[in-house]
Each structure stands twice: as C-alpha cells, then as structure tokens.
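**Student:** Next come the structures, one after another.
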Structure 1
Amino acid sequence: MTQPLAWDDFRLVKAIADARSLGGAAEALTVNNSTVFRRLNTLEDQLGVRIFERARTGYMLTSAGEEMVALATRMSESIIEFERRIAGQDVRPSGELRVTTTDTMFSDLIAPAFCAFREKFPEILLDFIIDNRPLNLSRRDADVAIRAAVDPPETLVGRRVGSIAWSAYASKALIAQHKLDPKDPAGFLTSGIPWIGMSYPMHSMTPTKWLEDNIPPENFVAKVSAVSAVEDAIVAGIGAGILPCFMGAKRPALVKLPLTPKADSSLWILTHPDLKKAARVRAFLDFFGHELTRQRRLLEGEEG
C-alpha cells in the first residue's frame, strides 16, 4: 500500500455497503456513479485485495470489506459524539438548529409561534425536518425532536408537554347530507355512513385500532397514509374520520363527534444530553416548551 487510507475511503466503502450499489452510494455521497466506480477500483488496487464481490443482487462485502465497514462505523460514531459535545458548548443562542417533527405538528402547533421565536432569537436558523419517521438524535439526524410517543428513548432528555387526545369529526355538509344528529354517536356507526380509514404507516396506531373495532368494513370509502390527508378528506365531505383534537378544533368546517378513540401517546420535546446545554438548544426548548404547554388543553381535547 503506497499511501495511507483516508476517512473518505472508509466513508466510500460504508456507503456502498449500505446501498449495495454504486448508484445508491453516489446519491448518499452526492457524487456521480463514475466517481464512486473509479474511487473503489483505485482503493482496491491500493490495498491489493477485493473489498466487494460483484453479484447480480448487488455489491457484497468481502472479509476485508467487513473490517473496513466495522471500523468506519466506529469512526463515524466517534466523530458524531465529538460534534455533539462541541455543539453542546455553545454559549450564544445562534447558528443552525435542526428540528424534526411531523407535518401536522408543524402546521398546527409550531408554525403559529415561529415569528415570535424568530423575533426573540434572530441569530438562530431553524432547519425543520418534516418527517413522520423518528429520526436518530444520537446520530445527529436532528438536534431536537417534537414527537408523539408513549415512552421516549432513554438516550434522550426533554419534557412531556401533555397527552394527545383524538376524536371523531365530520363535515357539516356530510352531517346534513345523511341527516345525522352530531350528538348521537350511534348514527355515525350504522351501515352506509362513509368513513376515512388509515393505512400504513398509521395502521399500527391505537386510534386506527378503534376504527377497525367500531366502523363496519363496508363503510370505509377511502384509506390514506397521513393524518393531514385524513383532515383533507373529512373537510371535503368524503367521510367521517378521526383526528388529533389539536387539529380538528381549529377547523370551523368540522364538527366534533362524541366518539373518542383511545390514545396512549403524549407530546414530547426532546434532545440529546450532549446538546441540552447548547444556547440555541436551550432557547428552543424553553421557548417552545412554554408555547406547547400553553396549548395543553387543546392537545388534551378540552377545547373545541
């Protein structure tokens, strides 16, 4: 081997191993396919061993490649840990802060207070990652998470804002069309009343189980994969459906029905312990912790 290995060599091998293809690795590393192909060939020539076996199913690691990936993983974790510790030493509330939350929480709970936060902390740039999947804060996929959870990961710290209540809702137009009494829940559970179902990835949620247990299968006229789409469908009069109360209560076109699905999750605002003392993280946690707590009655279904 004529020259020492660089960190980029390990990143390259790990990216190919994760994607099992040159194209996937190129996308992850934001380079083109030919660059990945050339760099891999150069690295294998430099080492004098094959790092990958080329197969129809993709690029498979050799024993040498497995050693490189294991070392790359440890190196990556050490770098991320170092970055977290350094970020946690910030003393001035400035710089970029990556916040992950869902689309519904952003639009209904966070966006209304954004301008006030910006006015108070003009030097903090909030980078919102709108994703319904839980991102890994330990790997710094984000710095702060505002999430619904039964129990947050033990590796994170933060505060519980309150329970998230759900309720059934229907549009005024649908109620009038089917001559229903919004105070009589039984009428909405009878045959012929259209409902909106929830599909993957919401199929395992407790409120979804309520739909399966209480609504006749033939009553489902559509299924959607996002809470925001459920809201759109209810507002459009496609059918009745269930929503978090913090959403439904803000929609004048919707009527809250006396049907309350069981919900066992709470709203949490979380960060990694290494970041909790960073000034920009503290500023965000304190500000939005207060703002979200002010809306606890709305979250828990006691308003609207």
Structure 2
Amino acid sequence: MGNKFLTGVYPVMLTPFTAENQVDYENLEKLVEWYIDAGVAGLFAVCQSSEMFFLTLEERVNITKFVVEKVAGRVAVVASGHISDSLEEQAEELNAVAQAGPDAVILLTNRLAREEEDDGVWIRNLELLLEKLPADLPLGFYECPYPYKRVMTPEQLRWCGNTGRFYFTKDTSCDLGQIKKKLEATRGSNIRLYNANTSTLLESLQEGASGFSGVMANFHPGLYVWLTENFRKEPEKARQVADLLTVASLIERQVYPVNAKFYQRQIGNFKTIHTRSKDSSLFNATCELEMDQLTRLVEFVGKAVLEG
C-alpha cells in the first residue's frame, strides 16, 4: 500500500457546539466545506483541537463518521480519539473510530507509556496495541501536548516505519534539528511528517516534510496551502509568507480554541464560541479586539505579498 497522504495542509478540526452543549453538526458541515474551499489536502477530524478529551466515545465516532461522509473522498481524513489509560480500552476506542471510515487512525504518543516510563516500555505497549488492531488498518501518530507531551525520537519513528503500518505523523517537537533527524529516519518508509509548528514550517518543508497540521489552519488555511504548494517555486514570497504566519501564530497563546471559534463565528461558520475545554468567558473584549486586528492584518499583508 502506497501512502495516499499528499503534501499539503491537514487542519486540526474544531468541534462546534450548540448553546445547549451538543455537537452542532450543521456548523460542522460548514467548517468542512470552508477547509476544503481553502484547498487543504486532508482533515484531522478528532484531535485535541476537537476537544476529544471532553467528547464521549460515541461523539468521537459520530464526528469522524460525519466528516468522512461529508468529505466523500475529496480529501483524506484522519482521526484519533483514544483517551483511555489502559491498552484494552484504547483498542476499543481505536477500533470504534476505525469503523467510522477514516483513511488513517492516529495514535497519541502519550497514551502508550506514562511520562516517567522509558521508550522501551513505549515500544512494548505499542506492540501489544498493534496486536489488538486490524493488520491492514493504516495508522499514524500525534505528539499530543495533553496530558503531557511525549515527542518521538528518530529511533522510535524508524522502528515504526519498519513495521509498514504507519503513514502519518503530526510532529509537535518545534525543533528543526529533531525534525531533520526524523525525516532521515523515515526516509524510504511509508511515514510522512506533518509539522504542527509555524516557526519551523518553511525550513521543515525545505528538508522534506510533507506539510502542516497545526491550529493556525483554523484561522487562515489558504496561506498555509499557498506556502506548501509554492515554497520552492517562489522562495522570496515564501519567506515573507512564512514570516507573516509565524508572527500571526503568536495568537495561539491567547485563549485557544475559544479564539478560533470566535473567528469562525465572525465569518459565519459557527453560531457560538462555546467550548468544553476552556471557559469561554476568559475570551474578553480585549481578546476580541486582538483577533479582529490580527484578521485584518493577515488579510492585508497576505494579499500585498502574494500580489506584489
């Protein structure tokens, strides 16, 4: 099986909620179409930005199934959704998500060993988990920061690449040196690396990374799409776009994902900014001004760069 995951952008999807705290599937469909209209290569349907630790298993499965059905093969869909501690419960969760039909099921690296346990324990637990999943199920990794961040080593990725079962890894190391080593370790395998960090994105693309899978694709995915498609053809503009995106990405340190939902409400995709993972009241009037100013600035500068 070749790798079907294309070079490009894989947004980490938000979950819109109604005022009654239910998943808002009408607005989720709007979000899917907004991403696709921006030219993304795929969607990461259930992840931390989706607030998966605050979703029931039924909701995680239903969201995955809904996104797969609405995408209808136009782009790839990956999904995670295993949040339990025990391998048995994780296998149950992952198999349930797999039945919803994504192109790959994504494993959280921090679910395979406790923070104090070494990489040997991690590998043994992964071997046990793989035995509980279909042998033909395409898999991937996500270095999820919650409840703790476990960044994979190049040696771990090489081992995983040698199994032939892994196709996708979302890197959150924010370390270009580590990314280079990981790309070298996975060369010749099925694994393709997608960088979640804007600051190192351009350089990682130049080194052979396959694209971007980070939270800022919830604000201006089109600029990330342009960068992944044109960084070699137009290197000077690519440098300017990458610089703009890095400065804009500082908004991640605001009240995310509430600020992303505020932006989605501003453009008409969401009805509410309600989240389960953050208190939306933390997003105050000053935060609103910052988001509005950032939106105008990115639109103005981005247009000037690309048309200049």
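Values quoted throughout were computed directly from the atomic coordinates according to the rules given, and no laboratory measurement underlies them. Fair warning: this is a prediction, and the values are worked out from it, not measured in the lab. Cβ atoms are built from the backbone, for glycine too; each structure is taken alone.
**Student:** Once relative contact order in percent (Cα under 8 Å, 6 or more apart) is calculated for every structure in 1, 2, which label goes with the largest value?
**Tutor:** Largest value of relative contact order in percent (Cα under 8 Å, 6 or more apart): 1.
**Student:** Out of 1, 2, choose the structure whose coordinates give helix-only ellipticity at 222 nm (-39500 (n - 2.57) for each DSSP H run of 4 or more, over all residues; to 500) equal to -14000 when calculated.
**Tutor:** Source structure for this number: 2.
**Student:** One of 1, 2 was used to compute mean count of other Cβ atoms within 10 Å over residues 201-208, and the answer was 18.9. Which one was it?
**Tutor:** Value 18.9 for mean count of other Cβ atoms within 10 Å over residues 201-208 corresponds to 2 out of 1, 2.
**Student:** On distance in nm of label points 7 Å out along Cα→Cβ at positions 49 and 249, which of the structures labelled 1, 2 is highest?
**Tutor:** When distance in nm of label points 7 Å out along Cα→Cβ at positions 49 and 249 is computed for each of 1, 2, structure 1 gives the biggest number.
**Student:** Here's another thing I want to ask about it. Of the structures 1, 2, report the one carrying the highest value of distance in nm of label points 7 Å out along Cα→Cβ at positions 65 and 185.
**Tutor:** Across 1, 2, distance in nm of label points 7 Å out along Cα→Cβ at positions 65 and 185 peaks for 1.
**Student:** Using P(r) over Cα pairs in 10 Å bins from 0, in percent as the calculated read-out, with 6, 28, 36, 23, 6, 0 as its value, let me know the right label among 1, 2.
**Tutor:** Computed on structure 2.
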